[in-house]
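These are the structures, in structure tokens.
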Structure I
Amino acid sequence: MPYDEYLAERISNSLKRRSIVFEEKKMMGGLCYMVDEKMCLGVVKDHMMVRLNPEEYEGFLAETGARPMDFTGRPMKGYLFIDPEGLDLDDDLEKWIQRCLDFNPLAKASKKRKSK
């Protein structure tokens, strides 16, 4: 299943309203939003992928629709999937986006791959 284009549009519009400079990249079968050249959030199938402060991870897991981001059988530290029921209301979507943006300045950028 391709990623949820409506959810992607909601995220893009929110980032534009906030005057956030971002880049959209297709990866992991979905769409990733890069802010300051760092993975910030994204859409995978019908879920929002969020990158958050790992120190607050457990608390965020208790929220509606939140679950560990797990591609390989081992959850990725600091990343969650937010299921559609956790994003129905615009206020809920905005809350998750703001959390990602708040953590982004603290997040480490991925190492650049050398081009051949």
Structure II
Amino acid sequence: MADVLVADDEEGFRSLLRSILTEEGHVVREAEDGNSLLALYNERNPDLIILDLIMPEKEGIETIIQIRRHNNSVKIIAMSAAPYNLKVAKMMGADYILEKPFAQESITNLVKAALG
């Protein structure tokens, strides 16, 4: 069981990820943007962060950079429908990238890989 922090501005998408991840036995905390993610992150460091790259307030790449300034060990999965954004996220510190839309099997396999 892992503590997973999910950030996406679409509530339905967060709900879907929460359902998939809790079915796998993980504890899921949710944020609607990068600022909310950082607040939750500071409360309790997660084992894994899954975040969308295009969000209001603080977008995903800026959030990844800010997390990496303080923590190089937490695993990060970046998601986006834009392949270019995913390449940038990888360069800025995302451990894994996932293009939207994706199959449930894709996210569960990535989570397993990220958590070892």
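Every number here is computed from the coordinates shown, using simple stated rules; none is lab data. A quick note: this is a predicted structure, and the numbers were derived from the prediction, not measured. Cβ atoms are built from the backbone, for glycine too; each structure is taken alone.
General remarks:
- Parent structure of the calculated result -0.83, -1.34, -1.50, given that log10 I(q)/I(0) by the Debye sum over Cα atoms at q = 0.18, 0.22, 0.23 Å⁻¹ is the read-out and I, II the choices: II
- Winner on FRET efficiency 1/(1 + (r/R0)^6) of positions 24 and 64 (r between Cβ atoms, R0 = 25 Å, to 0.05) once structures I, II are ranked, highest first: II
- Each of structures I, II was scored by FRET efficiency 1/(1 + (r/R0)^6) of positions 16 and 56 (r between Cβ atoms, R0 = 30 Å, to 0.05); the highest score is held by II.
- Value 22.0, calculated as mean count of other Cβ atoms within 10 Å over residues 40-47, assigned to which of I, II: I
- Which entry (I, II) yields the derived value -8500 for helix-only ellipticity at 222 nm (-39500 (n - 2.57) for each DSSP H run of 4 or more, over all residues; to 500): I
- Per distance in nm of label points 7 Å out along Cα→Cβ at positions 32 and 72, the highest-valued of structures I, II: II
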